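Following this line, the structures themselves.
Throughout, read-outs are computed from the coordinates displayed, never taken from laboratory work. Owing to the predicted nature of the structure, the values given are computational and were not obtained by experimental measurement. Cβ atoms are built from the backbone, for glycine too; each structure is taken alone.
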Structure I
Amino acid sequence: MNRFKAFIALHAACFCMSTTAQVNLNVDIAQKGIEISPTLYGIFYEDINFASDGGLYAELIANRSFEGPLSNSPEGERLPTHWKAEGADINLVEDNPKSSNQNSKTPWAENWIDHALKVKTTDAGGDISNIGYWGINTVAGTQYKLSFWISPIQLPKGGELPIRASLKSEDGKVLGETQIKIQYSKIQDSKFKKQKWQKIETTIVPEASDPQAEFHLWFDGKCTVLLDVVSLFPPTFKGRENGCRIDLAEKLQALHPAFMRFPGGCYVEGNKKPENAYHWERTVGPIERRPGHMNANWGYPTTDGLGFHEFLQLCEDLNAKPLYVVNIGIWHGGCAPLDSLQPWIDECLGALEYANGPVTSHYGKMRAENGHPEPFNIAYIEIGNENYNYHMEDNRDQSDHYPERYRMFYDAIKARFPEVQCIGNVESWGTDTPKWRNSHPVDILDEHYYRSPQWFVDQYNRFDNYDRRGPIIYPGEYAVTQGFGTTGNMNAAMGEAVFMIGMENNADIVRMSSYAPIFANENSMQWQPDMIRFNSSQSFGTPSYWVQQLFPNHVGNRLVKTDLQWNIPQQEEDQLHGVYCNSTLDEKTNTLYTKVVNLCSTGTQGTLNLANGTAEKAEMVRLAGMSGEDENTMQYPNNIVPRPAKVQIAEEGKQLTFPVAPFSVNIITTKLK
């Protein structure tokens, strides 16, 4: 179906080098095309590259509950990773080994093993310390909230133990500290522990800064105590308790996502056993009750501090509709038989009840107890992740009987939550033409593409011929993953931009999309590229990030006819070549948005001619590099960022002229009279 050719006509002619290069656009405001979906641009969050712990989740203490991997001392003691001691003996002990979630209706939330850290000091006292996730970012004058649980086995004479909590620089300088006194008289029974425990809550306000600081606890005197859940938080996004790191969350907010797909990805599925799949019930409630789990597909443990409730809260804070990806009893390397799926279905329905149910329901009541009586209102649920690549002759991905699994979940969801739209999987690799290969009802299909810049350019017309009678299409994971340079270059961003223009041109069928992945901690990466990179104190967006920010902030609700003529000669060194564009109109504000992507190494002057409309004012923003290989780095984070460019209005508002830089994504915003 080529009906969009009436609205976007590309006439490419390459002339000899002596020909004057030009880009001419003719935009007819009166010839309106399809409506642009208001949910076209969203985000996809997965815990990969330490995106959560040590990233978006603002907790600064690594292995705070001592549930992470163990290391052994020369004496054979079990020692927690990320912790060290000086003048103190430390080892792990099992504390409350049969604790369980009494509100659980599924098997995975029961029988949690809980560890505590046993600390023993002499009369001279002793110190334990934690370096956090590759350093604790300490900023002078900032209030850090400290909390921990302590249970004394032996205190100094008099029953009082002075403790000094501090943040220190790499060279041992005290940046800030606070004094604490532990007294037997204040130790109480705890609903979280079998022993008597006291929860300490205080603050540290450092007087100096260091992005690589360490956290220290000094025990002043001879003692034996148990410690657990040692937590340190900086200020968080929107001031949320147990919340998000501000700079990273603000970068998400700047994308203005219409929805957020979470929590994965392969992260949802787990690896080799169902226990390390994502089980939402283990991630809600007080952090003292969250055991965490092994993020087996990406090779590191997670505290689940950024849990199901926090994801929903983040969606609300971003004004994004929640899109939850549910496990359908398939993990990497195995799967539950079809006749054993009911616990997985129950878990899915429980998640929806927690998010959408009334406070009179079992899980709705749990949500209210966790501080949010109003429903979060999950709008979409994806039934499985990349689980439709099953082939009888090669079932290494264990995508066993996906259509049958899908239908069991679909029927159960629609019976109780008919308002929730169900998203189905199609082939996610091995083909460029994924299909819904069954007759089961489905609202939306999720397509995944990780390819080269040229592939994305070639897919500009991809969706033109999709059957409009079919399901909604959602490219839920896409990114340039070949030829992206080191951190993600301008070629990658331009290829994705052309693909995104193609999605806008077909937004009657492509109504949702999300780039993947979002985050990467530069100290530990399992996947590249990613659109936001960070360390303990800094973060920056790649050129792809800026494209993802520019497009949703510059799109109307209606496509309008745009004809393009260009004649930029191809140079021998050009890796990509071509000019692509479209225009959309915001009918409420009478604002026209025109996008022009120049893949060429040659710049030129552009002209935009308006029919049936008159420009009152116009402005332009440009993302450009000196070459397609240009990229941003932690040292040069603003090498490629959006910058204003000059646009001139002529012919009594009927014509705009503007520069078209090489290797550029350009957006012209025109307020019409």
Structure II
Amino acid sequence: MQDRYSPLARLSVLSAALSRKFGSPAGAIALALAAATAGAQAPDATPPAAPAPATPGARGKAVVSLQFTGNEKLREELQKLVGADAEAQAAGATSITILQRAHAQRDLVIKALRAYGYYANRVTARAAGRDVDDPAAIDAIDALPAGADVPVEVAVESGPRFNVQSIDVVLPPAASGMLARDKLPLAVGQPAEAAKILSTDDEILNQLQRHGYALARIVKRDVLIDHDTRTARITWRIDPGPPATMGTVTFRGQQRTETEFLERRVPYQPGQPYHPDRIEDLRTRMTELGIFSSVNIIRGNALDADGHLPVVVEVTERPPRTIGFSASYASSEGAALRAYWQHRNLTGEADSLRLSAGATGLVEHSLADTGFAITADYRKPDFLRIDQAMTLQAAVIREINDAYRRQSAMIGGGIERLINKGFVVRAGIAFETEVVETAERRATYLPLSLPMGMTLDRANSPLDPTRGYRLALDVIPYFDLRNPGHPFVKLRATGSTYLDLTGSGSTVVALRASVGVMPGATKDAVPPDKRFYAGGGGSVRGFDYQSAGPRDADHRPLGGQSLIEGSVELRQRLTEKFGAVVFVDAGTTYSSSLPGKGDPPRIGAGVGVRYYSDFGPIRADVATPINRRPGDSWYGLYISIGQAF
């Protein structure tokens, strides 16, 4: 039969096969070369005429099957590995390409077995019924019809798992006592898994760096496999380098941002002992500004003459100006549209100016009954000290709903301080002039308020939390400058928690509770827009906005001086992009300054769907009131971005 492959093509396949058997690539190539040239005629012989070699026909692709003997969980992992590698191939490969891929599949499985601690494994691979180490395997593949897929069978015997017999970390005497060996991920008696060996590399270096050895490195790691005892002896040889101190920080890449502003945010002084947490604090200080799309911290690879470790921070600035839009819909309120323009680095010190405008009551109401809000917000970080920001706000608002109509202008300012990650306290002052109209009266108010509060956010996502919790407390004293004899204080506490039932975030139980009080306040002293209301998409779904509480004879909400709310929601992710929820909400307001005296809470229940977009979940909920009253709607529909709470 005419050989359709050049000697060089056969040489590459034979070399791959023989190198596995004879260990040395050079030896394998020599044997392959001998096989490829065996039977060659003497130079002076006249070779018979031969037709030009044919081009090998294209095959389909390798169809890989795994035959496994050993641990079932390991079989599943190997099956995923082999399947993922097989999916990466394209149809139309040559016979040599497919045979090379079969070799690669076998080597991939061997490496994976060793990574899991199975060093006495036995793995063979067959292509088109022939062992891939058999030079005739190419002919077996060629015998298949052109374009046909090639069966590749990988047979695996995992053998016994090898355990760690001994661990030794060799350090100079000065640094030896700084390593807590009992804290290393790998321990004697455990399987000799590659992942734990590598994580032990990291832990050794991390421990030394935490003691100031910033340039510690692994000189050598020896893994000695003993097939007789089926164990591994592992030795690390470490060069800790000299003790280091923190050095100067150089910033690169900033264009609009002031370098002096960034330097003030460095959380350490040159000469302080080196610690990796200081580097992470530096990274956090830069990323939390929100003005950089990337922050790359480069540690020096040598100490300066004073023993300091220099650090370079490379940043890439985000575009300073941005615009955004959002929309929502509730059957009782209509559609709402919002847009904003923001400059996130106004003066080069990460101070932001945000101008926003929104309209409410669209679709459901006439243009004359449409509400709007135009606001301007300014925020300056590091005001007087690091981790403290100044905020300024101005707004013009027209609010129209069943409880009241309100026209208002407001200015205010405040201070926010970050106590630690997720824990913020704030205090401020605000002044409003407003005209509020109800079915009973129309009145002008000049409230001066001193808003104070705190938030503690330990949830893992702002829009789609699956674990953690949130707490918020707001305390707002009000003084009406037109009616100074009736001040009042509005307090509200809200908490939510998220229980991940599966560990993967696919099944979550979300709980929420809120309580509001106005100690000593009377109904007449509190403007209608400052009262508590319950009902609607962010409160008790199924009931109209603000309607889950006391009403007048025409079913208009009156609001209350106290409030209580609670929600339970089961969130189930069905696919990567879609999920479903079921929920029960309850709540009401009371005419008394403390909750409990009045009608029982209103209860709503419903279901919803979630579409998980790149920027957060889009929710659509439908709910119905359980204890419906005359005049209440039969259902409520809510569409917006983010979970309900």
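For the read-out mean count of other Cβ atoms within 10 Å over residues 155-162, a value of 18.2 was computed from one structure; give its label from I, II. Going through each structure in turn, the value belongs to II. For which of the structures I, II does the calculation of FRET efficiency 1/(1 + (r/R0)^6) of positions 147 and 219 (r between Cβ atoms, R0 = 35 Å, to 0.05) return 0.05? Structure II accounts for this read-out. Largest in relative contact order in percent (Cα under 8 Å, 6 or more apart) among the labelled structures I, II is structure I. When P(r) over Cα pairs in 20 Å bins from 0, in percent is computed across structures I, II, the figure 13, 31, 29, 20, 6, 1, 0 traces back to II. Assign the value 14.4, calculated as mean count of other Cβ atoms within 10 Å over residues 315-322, to the correct structure from I, II. Going label by label, the one that fits is II.
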